[in-house]
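Since every read-out is calculated from the coordinates, none of them should be taken as a lab result. All figures in this text were calculated on a predicted structure; none of them were measured in a lab. Cβ atoms are built from the backbone, for glycine too; each structure is taken alone.
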Structure I
Amino acid sequence: MNKEYRQLKSLLHLLDREERWFTFAEIEKELGISGKSVKRIVEEAVTLLPASMQIEVSRGKGIIFYRDRHGTTVREVLASLFRETSYFRLMQLVLTKDGEASAEEMAEALFMSFSSFKKWIIHLNQEELRPFHLRMTYSSPTLKGNEIHIRYFLWKLFTEAFPTTGWPFSGIDDQQLDGWVTEIERESGMIYFLNSKRNLSFLMAIVVERVRRGHGISLKGGSYAWEHNLFYGPVTRLSEKLMHRYQIHLTCDEVYFLQSMFSLSQYHVPDGNLRNEGQEWTADKGNEEECLMVDLLITLLTRAFPALNAGDRFRSEVAEFIDKLRIDHAIPELMAVSRSHLTSYIEQAEQPIFKTVSECMSSWEKSYPAISYNDYHLTKLTFMISSSLRYRSKKAFLIVGEEFSVRHYVAKLIKREIGDDLTIETSILHGLTDEIVAQHQIDFIISTIPVSLTSIPTVIISTIPTKRDLENIRQELLI
């Protein structure tokens, strides 16, 4: 990834934590760069930021970052800049050319010399692509590695470049894909989170592109009863639509892969639907072993956390956690590259809980040694535990677009910081329009992603609210 973009990204995320003066020494330490480099990045940033954002530099104080809490988000700005980097443009070429262009042609398209391009490929293989277990060839640049790793890499790449708007796949109708996801929602009685629904459209487009070019997958992991999964029927029918519309052939493994990603994506089931009761849901699947897995984990957790509110909602969440853990285990290629940017945060902010959760999972694993897990799963489970501990709770409307559901955790965190003056609603709606928010008597939205509403304001926050975010919410309560 371009060094300049990576440094700017780190700087903006740091400055956006709080609306205060950051000293140069503090920034140098956090970013691991010199004061001269900090000044250079700031000078470049000033010319790139929209009018709703401003960086102020003071010789005696340091640097402070201002932004309109209702305006453009840092994520949107970074996404726009990311799309202009040589790194992203190279990956776009790799997807579309897929080995059909020579290294010389690629270098020319990126306005680079061939020698510089070759050195860059070596760097990418050593640094950027290694975490995804991938490498890039030299003569006719293309991604090499397990096909699932390639698809996962491309999925993360394009969702970072186009988080809310834009569509990079020519010849593939994004509106149609979105409509097919909506059909699955209706058929399954659930609602995907806004970002999850968009990400699934990206996933389907990537699958179509890769299969078109002759790249297939083969699942060789542990067993999983795909036919008993909630999404087996809906995704099977979706696959038939994809094959008919785009004239491709999807094997059973391809269908299972799509099914896994629809299962692993974040969704909500309204009260009264199939997945409201965790125990009944697993029993309906006819999987007694999974019921036993859920029972054992809940027993270990309630013993370790006496204040845990282990009611119906929590049992449903644990059942879903176990089901997704087994899917990950059945596709070890996904397990190998699954990471969360929230792991470092949760290890520090909830260190005692994270440690105890790790011990509980270690004890659970002794009964089920064939099932693997990693820090990604420990992070997810820690969020679930922390949000289910008995704190004083009240009501508002919160949208958290993230790789797994942390909205209950974020709601609790905001309530603890803001107090009883703010109530937070965390339920998921079928849509988000001015009419719907008026019907639910919502005064303003707290969201991690942009929302198009005209009747009420939206306060944009980070996935884990910063001090600046909490202050912006307090200011909204004064209006």
Structure II
Amino acid sequence: MAESAARRHRVVIVGAGFGGLFAARSLRRADVDITLINGTAYHLFQPLLYQVATGILSEGEIAPPIREILKRQDNVDVKLGWVTDVDVEARRVSVEAPGIDYTVDYDTLIVGAGASQSYFGNDQFADHAPGMKSIDDALELRARIFGAFELADLHTDPAERERWMTFVVVGAGPTGVEMAGQIAELAHRNLPGQYRHIDPRKARIILIDAVDAVLKTFGDRLSTRALRRLHLLGVEVELETKVVGVDATGIEVETPRGHERIGAMTKMWAAGVAAPPLARRLAEAAGAATDRAGRIRVEPDCTLPGHPEIFAVGDMMALDDLPGVAQVAIQSGRHAADQIKRRLAGRETGQRFTYFDKGSMATISRFSAVASIGKVHVSGFLGWLMWLVVHLLYLVGFKNRVTAVLHWFVSFLGRGRSERVATFQQAYARAAVRAYGDPFERRRVPAGADGGGE
């Protein structure tokens, strides 16, 4: 009895993306013991994955180790693993890691396991069109992009060469626009003069989306400016175009002109997100409902109905049609931590989570971005400066900021790309896993990012 009375409140946080990490840091002075469980040993700054894929930044600059981030926080125990089940009656989570299974008991549970890529029921597309949710995705795409130019240089058949020099990006949201813009800059600015048998400037970069505008959530004015800038970069934008098939050598689409096939060896998928399997399991265990994307419908204070001890934050929660962006994750994670502190202090809890929209940003090319912050809508160089400041602010760790600035200097002021190393293993690991099987596939709970990396 004395041991039970002396035990501190146990908080288990699932996911070390923006939601989970900021919840843990908000509890650094609280009288609690925190167990932070994540499928990787690093926190992923997901908004900059496209810069890893296009050779601007290294993976280490956007994925600092969790233990290093929290090394001065004595009340946190970091554990590697994928939470596969939650026993809401026993207040216990089941976790699987390579070669070991374990359980962790909790008094309060914060679940922020992020989101995974959605192929809208066509998961087979992933074999040929990787998404942009993990370091593995970014490294695979980097190998495919730079490898495509190398192989195009080897081919003498014009049709084969054209397929290797055609890049298709599916999804005209921020990630898709940023990817298309950076591939265009590679082809037109960084790579010319480096190949004997091809002209990289003849590469085709095609951006596809089923909606009628790029960056549709940014409003008509910024959307139009982004579209104009993409055209100036040489990006072919195909709107109101639905992808109906993807294979090794091309992509099938339905356009206003009819059915078409685009021959392309390199495809990227930046359209759609879905909640990870853990969301469905937790919702079933707690008797909660989910939305069409699989997110858990939570109470206004981010708790599960009938379970005030369980919080779902970031991309895991469905509340007030909030978008799946980093700021929602950060603010909901902090809100959950504040509710815990109020509860332990004997104060009233249950306050509604109120989201403060700090705006949206997307880069299109060097020195060109769009930013929508309340009633302020800017584009061009000013938008790019705002993007630069905001992303430096949220990069975790001084070292990461310094090295990111150095690489941005090389890429944006010069013509180099500091991270062009690509290996066959990176390019073909996905195919190998499919062929030989992944011994841990059943254990995987996608570690996407509430806008970045849980």
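Among the shown structures I, II, from which was the value -9500 of helix-only ellipticity at 222 nm (-39500 (n - 2.57) for each DSSP H run of 4 or more, over all residues; to 500) calculated? Going label by label, the one that fits is II. Identify the structure, out of I, II, from whose coordinates percent of Cα pairs over 21 Å apart, for residues 171-242 alone was calculated to give 27. Considering all the candidates, the number was obtained from II.
Structures I, II were shown, and relative contact order in percent (Cα under 8 Å, 6 or more apart) at 13 was computed from I.
Among the shown structures I, II, from which was the value 26.5 of mean count of other Cβ atoms within 10 Å over residues 19-26 calculated? For mean count of other Cβ atoms within 10 Å over residues 19-26, the value 26.5 is produced by structure II.
So if we calculate mean projected area of the Cα convex hull in nm² for every structure here (I, II), which label has the highest result? Greatest value across I, II: structure I. With distance in nm of label points 7 Å out along Cα→Cβ at positions 131 and 339 computed over the structures I, II, the top value is the one for II, the highest of the group.
log10 I(q)/I(0) by the Debye sum over Cα atoms at q = 0.10, 0.11, 0.12, 0.13 Å⁻¹, for residues 179-410 alone was computed and gave -0.48, -0.58, -0.70, -0.82; which structure, I, II, did it come from? The read-out was computed on structure I. When mean count of other Cβ atoms within 10 Å over residues 163-170 is computed across structures I, II, the figure 25.0 traces back to II.
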